[in-house]
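Please treat every number below as a calculation from the coordinates, not as lab data. Since we're looking at a predicted model, the values are computed, not measured. Cβ atoms are built from the backbone, for glycine too; each structure is taken alone.
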Structure 1
Amino acid sequence: MNLLEKLNTDMIQAMKEKNKDRLTVLRMVKGAMQLEKINQREEMTEEMLIDCVNKQIKLRKDSLFEFEKANREDLITKTQAEIEILKDYLPKQLTEEEIDQIIENAFMKIHPTSTKDMGIIMKTVTPLLKGKADMKEVSTKIKEKLSNL
């Protein structure tokens, strides 16, 4: 079952269970996916669907940061719940050790000499990690490793 089929099935299930919070989040994701499909002017691939879910999670994380600054516990709880719902539609996330190993392999393959090689390393690890890890964290790890050269 692909991601879109899973999303549709879960929407129907949420309607039957009268789970309004989950249904609202799933409808927002589906709407974002349909908008992305229109913007791309092509059929949605599994990778595009995962990117769309990641964008929705990123938007909520940004909102979460603002809610924490404003001390809005009610919105923080709601947003965290939405993020957890969205994580169900991502591939299995890699562990820290697996991420570190992929980054280490890229370093051994490329032999970077300075922080100027950041782009080359990111280009190497992105296909292996995209959708399976938080790319912001990956970027931070690579920068840290490059700064220690």
Structure 2
Amino acid sequence: MTTEKMHFEYPVEGGNFSKAGYPSSQVKKTLKQLNVDGNVIKRTVVALYEAEVNIVAHAYKGVIFIDIDTKKIIIKLVDEGPGIPDIKKAMEIGYSTATPEVREMGFGAGMGLSNMNNNSDKLTITSEVGKGTNVEIINYFPS
């Protein structure tokens, strides 16, 4: 694996489900090229995809920042949207504020945040109602 730090940025458009998954697929390709442990790749891609879909489903727009070094991957997602009034409640399995339209597309089952948590070594969520949400996912590579 390279000793250099790699940085990627991906804009995310709220409501555009046709492009959902592009950043997570690009990260998967990059991690495979770097010979990162397969389990770390799987966990990272699941957490990122869930976070990405949350921006698409709930926010107006957002940006995903990816930093990869020899020890870890740090994913920061920053969105402009309604925010999360009660993060603890939102973490509950099955809790969802998705619209009926989003649910009809097969999203919004209330598993996103718990899947992110289960597939992250470290998950931090901060949110301001009426402004947006910031998510940080960190996964460490085995030594």
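As an exercise: Cα Rg over 2.2 N^0.38 Å, calculated from one structure in 1, 2, equals 1.01. Which structure is it? Derived from the structure labelled 2. Highest-scoring entry among 1, 2, by distance in nm of label points 7 Å out along Cα→Cβ at positions 76 and 116, is 1.
For which of 1, 2 does Rg and Dmax of the Cα atoms in Å, for residues 68-131 alone, calculated from the coordinates, equal 17.3, 48? Walk me through the intermediate numbers first.
On the way: 1: 17.3, 48; 2: 13.5, 42.
Only structure 1 yields this read-out.
Structures compared: 1, 2; top value of FRET efficiency 1/(1 + (r/R0)^6) of positions 12 and 124 (r between Cβ atoms, R0 = 41 Å, to 0.05), i.e. the largest, recorded for 2. Using distance in nm of label points 7 Å out along Cα→Cβ at positions 28 and 52 as the calculated read-out, with 1.6 as its value, let me know the right label among 1, 2. Derived from 1, not from the others.
As an exercise: helix-only ellipticity at 222 nm (-39500 (n - 2.57) for each DSSP H run of 4 or more, over all residues; to 500), calculated from one structure in 1, 2, equals -26000. Which structure is it? All intermediate terms of the calculation are to be shown ahead of the outcome.
Numbers: 1: -26000; 2: -10000.
Considering all the candidates, the number was obtained from 1.
Comparing mean count of other Cβ atoms within 10 Å over residues 4-11 across structures 1, 2, the highest figure is found for 1. With relative contact order in percent (Cα under 8 Å, 6 or more apart) as the yardstick, tell me which of 1, 2 scores highest. Ranking 1, 2 on relative contact order in percent (Cα under 8 Å, 6 or more apart), first place is 2. Determine which structure produced the value 9.9 for mean count of other Cβ atoms within 10 Å over residues 36-43, calculated from the coordinates; the candidates are 1, 2. Only one of 1, 2 returns 9.9 for mean count of other Cβ atoms within 10 Å over residues 36-43, namely 1.
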